[in-house]
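Just so it is clear, none of the values below were taken in a lab; they were calculated from the coordinates. Every value quoted in this text rests on a predicted model; they were computed, and no experiment measured them.
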Structure 1
Amino acid sequence: MVIKIVTDSTADLPEALYKELDIAVVPEYLRFGDQVYRDHVDINEDEFYQRLIIGPIHPKTAQPTPQDFANVYRTLCQNADGIISIHLTSKLSGTFNSAQQGKNIISTACPIELIDSKTLSIALGLIVMQAAKMAKAGMSLKQITDEVYRIMPHVHFLILFDTLKYLAKGGRIGKAKAFLGSLLNVKPVLTVKDGEFVPSGQVRTRSRGIDLLLEFVKNAREIQELAVLYSTTADEARLLVERLGSIWDKDRIILSRVGPALGVHGGPGVLAIALRQK
């Protein structure tokens with residue numbers, strides 16, 4: 001049985017993993033004024049963050065169109081027994097809704113299962129990665145779908161922000177809004193629950209924030225997958241991977257970068273941990 005896995009470009013997995021696991025990625029859109037780019041296709045991370053930090057125009061994002069999804073589904077259905085399409089939380093984006101509309105456009109092509117991951121970024125990526133491994137192992141559409149829903153509550157995400165101003169600008173701040181009035185001299189730490197950002201803590205220094213990320217991993221039990229995510233501080237992320245090596249096999253840690261579509265909202269200085277427990 002051939003099952004194809006689809007996600008959107010907010011999954012933030014390294015490009016090599018998308019290729020290795022045969023994951024189809026539907027890009028989000030970014031707009032700098034009149035210029036429109038497909039996430040990870042027309043603009044890369046280095047160019048994006050440079051423009052975000054020093055450019056005069058603050059970018060906006062848009063979800064893929066229903067036709068974007070329909071085109072991908074139609075192509076994949078030609079050589080597949082079914083598709084599982086897993087996307088970032090519908091509470092922060094219209095991407096899942098676009099995927100539903102895209103499915104309706106080609107409703108008779110092949111079975112398509114849509115899943116709202118209720119999370120985003122590399123936490124979404126860990127779910128997608130596991131689905132792709134199961135697909136490669138020959139599991140059925142129902143088996144993979146059931147297992148994805150089973151593992152979703154066991155994927156956890158902790159994010160250290162340098163600032164919440166980008167999240168507030170994009171209107172994605174959710175329940176973390178209560179933080180805004182007290183963030184002059186602190187670094188916010190957020191997590192994702194039920195598809196929304198919620199406060200998890202606040203620290204006075206960045207080093208203390210990194211210690212919180214380490215404690216998050218130390219306190220987790222039966223880790224199956226572990227990922228470190230960063231936006232602009234690559235050296236800091238690599239050092240975190242080294243420190244995590246005393247807790248978990250560092251050669252198995254996924255090191256990835258916040259792509260442009262989510263970088264709009266996270267801004268520079270994001271450092272995060274995602275993990276999947278048994």
Structure 2
Amino acid sequence: MILCYAAGVVRKPSIAMVGAGNLGSALGVKLRRAGYRIAVVVGRPQSLKARTLAKQVRSKTRSGLSDIDADVIWICVPDSEISRAAKALAPKFGWRGKVALHSSGALTSDALDVLRKKGASVASVHPLMTFVAGSQPSIRGVPFAIEGDAAAVRAARRMVSDLGGEAHTIRKQDKAAYHAWGTFASPLLTALLATTERVAELAGVKREAARRRMMPILLQTLLNYASYGAADGFSGPIVRGDVQTIEKHLQVLRREPLTRKAYAALGLAALQYLPAKNKAELKKLLGASIH
């Protein structure tokens with residue numbers, strides 16, 4: 001029946017959402033708005049998040065799938081729990097003809113191999129987007145990396161299209177690098193911003209005020225990057241080759257050793273990947289500050 005759907009039958013498949021964390025909740029809500037029936041939300045007993053999601057998608061909650069008739073089982077649990085969840089679900093009902101998906105950015109569809117052996121078509125479907133509590137980011141235009149069995153990939157691509165996302169094929173061997181890319185783009189960027197707040201404190205600016213005051217330059221930096229690319233959107237003392245200014249920065253950052261190392265590492269990356277003057281002198285100066 002999933003194959004019929006993928007071949008163009010109008011009826012959309014029903015979906016069981018396994019996990020109601022930030023990602024699972026966001027996907028569940030947006031799938032419901034896109035016209036998909038969420039047959040059930042599977043979560044831990046007494047899970048407030050599962051109950052909340054079930055209410056939002058006009059569904060019900062379960063702690064297992066033994067009596068659930070859903071075409072697609074979408075597993076949205078932490079990476080370390082995906083294989084465990086698949087093993088727990090494997091004996092619950094017949095899997096032949098069903099699609100099973102997980103949304104790990106790092107793991108491949110092989111994490112669901114136990115379900116594949118039961119007859120399910122499996123795939124990994126990961127949106128390159130950040131999901132945090134209290135946020136409902138738009139999915140429109142968001143790229144989804146997809147790999148797995150043909151039937152599951154077809155079903156996933158259609159659902160991503162209905163969500164307004166962009167489906168992209170990824171090779172299994174590229175998933176670790178892909179997820180590292182995403183980690184640089186969001187979590188480590190947030191870590192950089194948290195580090196930036198520490199530097200603001202050295203300048204006598206409290207964190208809340210620093211966050212507010214930084215927004216204009218942060219937004220313009222992202223706009224420059226989006227409009228011109230990294231090289232032409234790069235500014236500051238490194239591109240000018242201002243050795244004396246960099247020395248002053250490193251001197252004051254001695255009060256925050258970890259932050260100083262982060263500054264030096266990013267500075268060296270800038271010298272490697274971006275335009276800069278006085279590269280040799282700056283490389284020597286920054287390199288000495290790493291250790």
Structure 3
Amino acid sequence: MVRNYESRNKEIKKGLYLVSTPIGNLGDITLRAIDVLKKSDYILCEDTRVSKILIDKYAIKSKLISNHKFNEKKNISKILGLLKNNCVISIISDAGTPVISDPGAILVNECVKNNIEVTPLPGPSAVLSAVSVSGFSEKFFFYGFFPEKKKLIEDDLKNLSYLDSSIVFFISSKKINRAIPYLKRNFIGRKILICREMTKFYEEFIRAEIDEIDKLSFALKGELTIVISEKKLDKKTSQTLSESDKRMISTMINKLSIKEIVSLINQKNRLPKKIIYNYCVQLKNEK
């Protein structure tokens with residue numbers, strides 16, 4: 001059922017509002033978001049200088065409170081006090097949907113613990129915008145910001161490489177070149193979409209095969225959203241268990257569960273799980 005949103009001069013319920021803001025083009029804000037921001041007693045924002053551009057454009061007079069990753073824990077007590085005194089507080093990020101790879105999760109959890117109403121206002125999202133324009137699988141895994149530490153990059157990307165879905169990262173344009181070798185090593189045969197300045201006049205979508213990505217020029221600026229395509233199924237890949245796989249299963253069949261064996265063999269050679277499972281069941285029945 002579709003409902004029309006009518007604001008007029010009606011009051012809004014007390015509590016915390018998670019308000020999505022434009023990821024670039026200021027015209028992408030919703031009417032409801034403007035209404036809630038205007039009726040908020042306070043607006044929590046990452047950078048008041050960035051948020052003030054949007055706030056001034058829509059003549060929003062609510063008081064701004066700086067709330068970023070370095071002070072959000074320190075702010076909790078004060079903000080909870082305001083909410084308990086029936087203030088309406090909105091939280092916004094510099095761009096997009098708050099809490100998603102941005103400050104706010106700590107406050108949301110505290111509100112839940114204290115039975116304070118939390119209301120999301122859907123709107124612009126770099127993740128959904130990038131996936132929708134990618135042409136890749138609509139099933140996707142959102143990682144967040146590309147990992148910083150080498151071990152984390154190696155471990156997480158190896159695990160992600162097993163997913164048969166699109167994978168989305170945020171990454172600084174200054175770090176994209178450093179990430180390329182890891183992407184090529186773990187996502188062979190897949191495609192990549194690099195999105196920059198989405199919804200702005202100079203927005204750009206760079207599409208490439210990951211294997212050939214080093215041939216591109218990456219003189220980019222700002223924060224990028226990258227989407228890796230789903231796994232490309234190799235029709236030439238064997239769909240049967242090798243003799244070595246069968247011997248390995250035979251040694252494990254009485255020591256591990258079928259589920260564990262299927263997982264191990266599948267990680268080893270990416271055979272369909274059903275084939276491994278059926279062989280395990282057959283072996284079990286023979287013994």
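Taking relative contact order in percent (Cα under 8 Å, 6 or more apart) as the measure, the highest value among 1, 2, 3 is held by 1. Hey, Cα Rg over 2.2 N^0.38 Å derived from one of 1, 2, 3 reads 1.29; which structure? Checking each candidate, the match is 3.
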